[in-house]
Structure P
Amino acid sequence: MNFEFSPKVQELRERLLAFMNEHIYPNESALVQQVEDGDRWDSPELLKSLKARAKKAGLWNLFLPKEYGEFSAGLTTLEYAPLAEIMGRVLWASEVFNCSAPDTGNMEVLARYGNHEQQQRWLLPLLNGEIRSAFAMTEPDVASSDATNVQTSIQGNGDDYVIDGRKWYISGACNRRTKIMIVMGKTDPDNDNRYLQQSMILVPMDTDGVTVVRPLKVLGFDDAPEGHAEIIFDNVRVPKSNLLLGEGRGFEIAQGRLGPGRIHHCMRLVGMAQRALEAMCARAESRIAFGKPLSKQQSVREDIARSACEIEQARLLTLKAASRMDEGGNKAAKDLIAMIKIVAPTMACTVIDRAIQIHGAAGVSQDFFLAHAYAAARSIRLADGPDQVHMMQLGRNLAAATARL
């Protein structure tokens, strides 16, 4: 198994690193300040200008695998991994390159399952970075770790579907540039097969009856200008042509969407953890305690060594899962995707926590990226399926495979 960068990936990687050094890192504080000083739920001018610059530089839509043809940048999942890792070093960087969740997953859904009209109306503007999108599945009143619990109703009425329900932690739905949601609900709640009860439908944000109740915080961060919304759907009426793939296909679409989304999160988390390790090392060399640099303290050295080992383990497992996806598709890689989704977020939380500890009080302040990075990494242990669900399903699959031997 060869994880060496191809010449194409090496060239893209060098260009991406140069862009990060020139335009992203120097603007981290400035972007936060623009969000604070302006409309928190509108993309600041700095972000818009950086996106235009990245698009002009050809560092755009790198995430879609080659099988998506005209919509793809021509990279495999394995080739995208080191690029996503670089983007993951700064929380908002992936949006600059039009490679951020939830847009990436929604674009994959539209590219794979959308019809021509849906692709023309919504996919092309997303690919061009003209709009943003949201994915509405999680609900506050049920355990949404089991997607079959979703209670939002999608009922046919003449030429329309009528949607009623309540969703929350809908990432991106607070942003004023978000124009479309993919909503998961039940079209056939009485179907004996609980995996055929759900459907997915396209709902424009400005549809009558769609109410953004409030932005929700993640460990105290509101993640503006993207945000995570609580949304009420009250007698929301959209054309039947907005349905994706067909009635009862929602769970199928979700499985197709979440596989790539999960590994993309892990790629970015490896980058985030790597940056935390580098910050940990720099801090340990520069700070003096008890008459010598922190890096001379044995416990600090052990934290640095363990972190490096854990990051490399997660990186290699991510690359192996990406390679398996390219070779056999998402279904063939499902166990490896589950493994890395279990491993990478916990690894990132652990490494970032060590970096915070070595930074002392500064580590939990707004002067360093670590506190916000920890909140983001911790939330990924819940996003796209909590750890326990992945472990339950992975354990089931491994036990069944062993029994067949």
Structure Q
Amino acid sequence: MNKREILDILILGSGPAALCLASELASQKLNISCISNKSPHTKWSNTYGIWASELEDLGLDSLLSHRWSNTISFFGSGSNSKGNIPTEHSYDYGLINREAFQNKLLNKCNGIKWFNETAIEIIFENNISQVKCKSGLKLKSRLVIDASGHKSKFIKRPKSKQVAQQAAYGVVGKFSSPPVKKDQFVLMDYRSDHLNKAELLQPPSFLYAMDLGNNIFFVEETSLASYPPLSKDHLKERLISRLNRKGIFIEEIMHEEDCLFPMNLPLPYKNQAILAFGGAASMVHPASGYMVGSLLRRGPELAKKLKIFLTDPNLSSIELAQKGWDVLWPFELVQRHKLYQYGLNRLMSFDEKMLRSFFLNFFQLSTKEWAGFLTNTLPLPKLVFVMSKMFFKSPLEIKLGMLKIN
């Protein structure tokens, strides 16, 4: 690259968020480069689940490696036959084929130059951003977009003393007997008969599990959100205890998964000279922890708008970034985000019994309502209606819990 060359956009990162946006920007014929300390070809290790309709609406359902129509949850205590009655969702869930997903995005990124570097400083001179790398390399760009994840050191946001974390420990492997039925997916199994009294006082967790075929299953113990977060070892102990309670033992571990990410990061400031996308932009759904669907839905519009903004040669880095923030977080989405954060904050105050009661009632909503809530696709008025409907249909204990002010 010519030292004097000024890029249109420089992206930090090489994960799903970076590739989703880079692939859309590439189609806009912009001069783009990316910086990451990992190759964009490095295989992604995390499991990405998604409601099948989210990919269908985008014409991307071919990216699913598995798809389940038998989707259920358990919200009983598990201590009696009634507690073992499943809640049937009757809504298809899928597992994204990570390799196919990554390769599809990389193919769309054809022509983008990748630098195996670590950005250490970003300065702004003469309306242009300059990124300094650990190696000494300096790159200039009209706009820098940080898509490196929630741990970004460049994106500024209000400080929060208690950031809730979703934590999970999972295993893909073979078991002494099936942990779930054939061709079945379990979204949430909150049954707690494997926990002692002391454990019941700890933050709740649930089983997320699926049949992958060929006697291979994925089981994961998940804490929806807590502060401080449940540790990997704690979740691992709970998972093994849950399985052993049913007389199930792990015979072969093919893959271990350990996840920890923030659920309620404050939205970044809009007046900064760097734009963000993905976890760095607080795009994780505060109520569910999902983000891939949002990346795929919001990336194309942002790329198209940035193309338009960049046609004005007089716009500085900060002006371009601010316009980008307004596209990424318009009033509608900001208000929805606030509602979700309020709901999550209340759920974190619920004990195990209250959580089971809450979710049992939540999934009594119509499929369109609860699915729209979990995918963040409900317009603001509809979201307010659904949350109000849920409140009035809830037991008194849940109503009081939702109204309580910390």
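Only the coordinates and a few stated rules stand behind these numbers; no lab work does. Since this is a predicted model, take the numbers as computed values, not measurements. Cβ atoms are built from the backbone, for glycine too; each structure is taken alone.
Which of P, Q yields 21.2, 68 for Rg and Dmax of the Cα atoms in Å, for residues 190-325 alone, as computed?
Details: P: 23.3, 71; Q: 21.2, 68.
Computing Rg and Dmax of the Cα atoms in Å, for residues 190-325 alone on every structure in P, Q gives 21.2, 68 only for Q.
Using the calculated result 19 for relative contact order in percent (Cα under 8 Å, 6 or more apart), pick out the matching structure from P, Q. Don't jump to the answer; show the numbers that get you there.
Working: P: 14; Q: 19.
Answer by label: Q.
Which structure, out of P, Q, was P(r) over Cα pairs in 10 Å bins from 0, in percent, for residues 86-197 alone derived from, given a value of 8, 22, 24, 22, 15, 8, 1? Comparing all candidates, it corresponds to Q.
Here distance in nm of label points 7 Å out along Cα→Cβ at positions 70 and 334 has been calculated and equals 4.8, so which of P, Q was it run on? Of the options listed, only Q reproduces it.
Source structure of the calculated read-out (semi-axes √(5λ) of the Cα gyration tensor in Å, 35, 25, 21) within P, Q: P. Mean count of other Cβ atoms within 10 Å over residues 270-277 was computed and gave 25.8; which structure, P, Q, did it come from? Computing mean count of other Cβ atoms within 10 Å over residues 270-277 on every structure in P, Q gives 25.8 only for P.
On mean count of other Cβ atoms within 10 Å over residues 102-109, which of the structures labelled P, Q is highest? It would help to have the intermediate numbers written out before the result.
Details: P: 24.2; Q: 17.2.
Max of mean count of other Cβ atoms within 10 Å over residues 102-109: P.
So mean count of other Cβ atoms within 10 Å over residues 158-165, computed for just one structure, reads 17.0; which one of P, Q is that? Derived from P, not from the others. Given a value of -10000 for helix-only ellipticity at 222 nm (-39500 (n - 2.57) for each DSSP H run of 4 or more, over all residues; to 500), point me to the structure among P, Q it was derived from. Label of the source structure: Q. Among candidates P, Q, the computation of FRET efficiency 1/(1 + (r/R0)^6) of positions 286 and 342 (r between Cβ atoms, R0 = 41 Å, to 0.05) that gave 0.75 used structure P.
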